[in-house]
Structure P
Amino acid sequence: MELHNLKPAEGSVKSKKRIARGQGSGRGGTSTRGHKGQKSRSGFSRKRNFEGGQMPLQMRLPKRGFKNPNRVAYVPLNVERLQAISEKYKLDTINMETLVKIGIVRKNDLIKVLGVGEINAKLNVTAHACSASAKAAIEAKGGSVNLV
């Protein structure tokens, strides 16, 4: 065997269908596209939700509600979660950088501390917002809450 006599195995390579090369090819005339209609034309592409001209589903359904462009979305962190974080990572100060490093929030998230659960440790918490019950619980144990 040498480079100039290499050939693919018998029957492994098929010749390409040659479409629109005259009637004698057996694939002339309509060129395998059937007769007339949108799909037989060149450059045809159907829209994703196209239903054959029928009114599409997304247009048949009613519109509801609205999106408030001024909404401020906070990531809620309960006091019990802060307690668990401080125990697990041996922290007495919890701020944005620590939470991002641990992987609890993303760097552009806004944090709100909520007052669900018990707290046993003295914590210094820095957040964007804090509920009154959470602030009271943290300060009752000698901690502090700083708002950014």
Structure Q
Amino acid sequence: MKLNNLAPAKGATKNSKRVGRGQGSGKGGTATRGTKGAQARAGYSHKIGFEGGQMPIQRTLPKFGFKNPTRVEYQAVNVSKLQELAERFGVSAITPDTLIEAGLVSKNDLVKVLGNGEITTKVEVTAHAFSKTAIAKIEAAGGKATTL
């Protein structure tokens, strides 16, 4: 194989449609734009969502929903995951950094510990937020829940 033998696969390339190059080409005259009207003119650009005067879809559908601009989004970590971490790494203190290293959360996430599962290991857990059941389970196991 040599560089001068390389060619694209059959049917992979296509010549562009050459419009407005004389009557003999079959694409002269109006250059496939039809006759008259704004769309036939140079420099035509429609507004986003414009459907040729028909009522646009975004105006026919009702508005819905609400995005709270001050919402605080937490990444949930269950007590059962903390138990797994404590067993796997043998740690007595779990912080957001520990969770980042374990791949449970990313570095910009706020962490909230939830009470799903069981914990039997005594661990000191530090997070941005805790549910009441999570605090109860951690303290029942002899651990400590500290909010950042």
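We did not get these values from a lab; they are worked out from the coordinates using the rules stated. Given the structure is predicted, the values throughout are model-derived calculations rather than measurements. Cβ atoms are built from the backbone, for glycine too; each structure is taken alone.
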Where does the value 0.45 come from, among P, Q, when FRET efficiency 1/(1 + (r/R0)^6) of positions 17 and 57 (r between Cβ atoms, R0 = 35 Å, to 0.05) is the thing being computed? P
Which one of P, Q has Rg and Dmax of the Cα atoms in Å, as calculated from the coordinates, equal to 31.9, 90? Q
